[in-house]
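Every number in this text was worked out from the coordinates using simple rules, so none of it is lab data. From a predicted model like this one, the values you see are computed outputs, not experimental measurements. Cβ atoms are built from the backbone, for glycine too; each structure is taken alone.
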Structure 1
Amino acid sequence: MNTNQKALIKATIPILQSSGEVLTDYFYKRMFEHNPELKSVFNMGNQSNGKQKQALAGAVLAYAEHIDNPSVLIDILKGIGNKHVSLNIQAKDYTIVGTHLIASIKEVLGEEIATPELLDAWTLAYNELAEIMIGIEADFYLNNENKTGGWKGWRNFTIKAIVVESKEIKSFYLFPTDGKEIATYTAGQYLSVQVFVEQLGLLQPRHYSLSSAYNSRYYRISVKKETALEVHPEGMVSNTLHKMKVGNTVNVSAPAGNFSLQTVDAPIILISGGVGATPLLSMLETNQKTNKNKTVWIHGCRNASVHAFKEVIDSMEQESDWLETFLFNEDIEQNVEEGIIQGRVDLEKCKEAILLKNAHYYLCGPAPFIKAHYESLVGFNIDKSNIFYEEFGPQSVHLN
C-alpha cells in the first residue's frame, strides 16, 4: 500500500470508532444471506449475543490504527488464527469474507464517503491482512498434521464416559472413533467440537478447553450447561452436549490455542472464575505430573452446587506440599464447608501467598473477571510479561 492509501484507511478510524458495530452487523447479515453455508462455520450463539460483531469491529479498528505497522498485532492475529484453524477455515473463505466486507463498507458508508479510492485502499488492506492470516494458519495446519496422531479438519470422536462435576458442568471423555493415535497438546489449549443442533438445523462448532493433563488415549472437555439460554443459539450447543449419552459421537478439530502453561521453573498462580477453571485444571494436573512447582489455586463461583472439581483439588492439596488453595463462594449457605471465603475472588485476601519471586499468573474467566484481576496484579507490581489470560468467546480483552 502507498502513503495515500494508508492515509485513506486512517481517515476511516473515527467512523470505525463510532459506527464499527453497525458496519460489522450489516456485514454478517449480508454474508449469511448470500452464503448461508457459512452458518455452520460461524458460532451462531456469538452472532445472536452480539459478541462476534463487537470482536470484528474491534479487530478492524485495530488494523486501521496500526496500518503503518500491522506486525505489532501479530500475537492477536495468531490467537485469531488458532481459532480459524480449529474451525477449519480455508483460504477460499477469505475471498468470500473480503467480498462482503468491501461491499458492506460501500453500502453502509454510502458513495460520498466510500469513494472508489477508499474502497480500493480497503481492498488492498484486507488482501494484505488475508495473506498474513493465511500464512499464519498454513503454519498451524502443517504443525497439526506433522504431529504424531495429528490431523487437519474434523475428526470423529466417541464419548466413552460422562462425569457430572457440578450442577452445571459435565466432563466428556472423547476417544478417537478410528482407534488411532491422538495429537499432543499443551495445558491451557482447547478443542473445537462440532455437533448438529436440531433447533437451528445446523452443524455448530464451539471451543472447549481441555480440562486434563495430556494422555495418549482420550481428550477430556468439561462443559457448562447454559440453562438460562437453552432456547437461544448461545446455549444450544452446551445443551445438546449435556443431552448426549455414552456412545454418541462428535466431530473434533486438533488442539489449538496460544494460552498455555509456560515450561519454566517458576511458581504458578492459577486464578479462575466459574467454568474458567477448566484450562487451569489442565495446567494443575500437568504440573502435578511434571515439575510440581509451587502452585496457588484461586477459584470463585456462585455457591457449592456449582463448584466443580472441588473434591479433586482438595485431594490434590492434601497429598502435596506444593499446592495451596483459596476458594470463594459468592452466596454462602449455612453450615458452609470450612475454608470457603465468602464473596467474589479478592486477590487482596491472597496477596501474601501469591507474591512469589518470578511467579507466572494465569487468569481465566469472563472479560470483567480478567480485567479486574489483571489490574490487581499490575497494582501489586507484577510484571505484565508474567501475566497470561484466556477469555472464553470472541477476543475482546487486550491487556498486554
Structure 2
Amino acid sequence: MDDEERERAMLDMLVVGGGYVGLAAAVAVKQAAPHLDVMVVEAAPENVWKNDTRASAIIAAASKMLSVFGVWDEILPEAEPITRMIVTDSRTSDPVRPVFLTFDGEVAEGQPFAHMVPNVTMVAALRGACERLGIEIRHGLSAADFTTGDASVTLSLSDGSTLEAKLLVACDGVRSTLRDMAGIKTVNWEYGQSGIVATVEHERPHNGCAEEHFLPSGPFAILPLKNNRSSLVWTERTADADRLVASDDLIFEEELERRFGHKLGGLKVIGGKRAFPLSLTLARAFVAPRFALAGDAAHGIHPISGQGLNLGFKDVAALAETVVEADRLGLDIGSIHTLERYQTWRRFDTFRMGVTTDVLNRLFSNDLAPIRIARDFGLGLVERMPKLKSYFIGQAAGTTTSSNPRLLAGETI
C-alpha cells in the first residue's frame, strides 16, 4: 500500500507523539488486538532520539508492563536497580547532612521498586516492538489541525497530507498542540524553578543507592546508573539554574560537589547538561469525542517524586485496556462513552499525584525554621514505622494499587 492509499484508509488508532508514552500506547493496543490498524506520527526527525543522554526511573509496575510487551529483557542489561533510597533535609552549607529516612529498595524479594533506564535504551526497545508488530511510524510531521466527525477524526499534517482514524491519541507533550486544538483547558502554574538534568561519573560505586536531598532551593536527586555513573535531577530557582547550565564545567562541578558531597570521590559531568522549567499542568478533561490525552499532554508534574513518566505508562495501560475491551465487545473505540471509562480511571489518580508533588515541593523548598522542624519530625516518625515505609514504597512502585490496569500487574489484556 503506497502513501496515497494509506492516507485514504481508515486507521483504528492514530497516535501523535513518538516518545515512550506514544510508542507504548501503540504497542499495548496492537499487541492485544493485532487486527486493529495503529499508526504513530512523530514531529521529530528520524533517529533524533538516539541523541538523548537522559535516564528515567521505571517503577516495578511499569517494568511488568514492559515485560508483557516482550521488551524488558532487552532493556534489563542496561537498567540499574535502585536497591536503597535515603532522604536528607539540610542546607547546602551544612557540614553534615543527617539521614532522616531510608527505604529498602525491594517491594518483594528480588524485585526492586524501580530501575534507572537510559532513555535511548527504552525508546529503542519500544521502537523494535513497533517494528515487530507492524506499527508504522511517520517522522518529521506535526499536527496542523483536526476535525471530528460522527464516525472518525481527520488529522491534517504539516506536509499537507491527512490521516483518518476512529481514535486520535495525543501524546505530544506538556505543551500539547492537539490538546489546544481540542479546546481542552488546563490548570497550570509555574514554580519559578528549573530542573537541571545531567549525568556524572564518580570514582567509587554507588551500590544502587538513590539519594534525595531536600535543599532550600528544591530537591536534589542522585539516581544510580551503570558503570559508576549517576543521573542528577537538580532543582534550582530558574535564574540560578540558567546560570549554572551556562557556566563552564569547572564551575558547574564545583557547585555540584557542594550538593553531591565527596562520598563517591571525584565527579565529572558527561554528556552535557540541560535545564527544564518546572510547572504543574493538569488537563481539565482527558477525553473528547474520538480524542484522548495521555502522558505529559494530560499532566505535567514536579519531578520531586520521579513519577512523571510512570504516570504516562499508567495512562497507556488504562487506555489500552479500555480500547481493546471495547473492541472485543463490538463497541466503537472512539466514542465518548467508551473513552469516559479511561478518563474516570485516570483523572483522580493524576490529580492526586499532582497535588501531592505540589505540596511536597512547597513544603521542602524553603528554609523556614518552624516548617523545617515539623517536616523533619515527620520524616523521623515515618523512619520508625516499618509498615508505613513499606506502604509508601509499594505506592511508589505502583504495586499496591487495587485499581491497576492488568498490564501493570504483568497480565495480558
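Check the numbers for FRET efficiency 1/(1 + (r/R0)^6) of positions 25 and 201 (r between Cβ atoms, R0 = 25 Å, to 0.05) across 1, 2 and tell me which is largest.
On the way: 1: 0.65; 2: 0.10.
Of structures 1, 2, the maximum of FRET efficiency 1/(1 + (r/R0)^6) of positions 25 and 201 (r between Cβ atoms, R0 = 25 Å, to 0.05) occurs in 1.
Structures 1, 2 were shown, and FRET efficiency 1/(1 + (r/R0)^6) of positions 57 and 353 (r between Cβ atoms, R0 = 35 Å, to 0.05) at 1.00 was computed from 2.
When distance in nm of label points 7 Å out along Cα→Cβ at positions 209 and 297 is calculated for each of 1, 2, the greatest value falls to 2. Matching task: 15 is the computed value of relative contact order in percent (Cα under 8 Å, 6 or more apart). Pick the structure from 1, 2. The read-out comes from structure 1.
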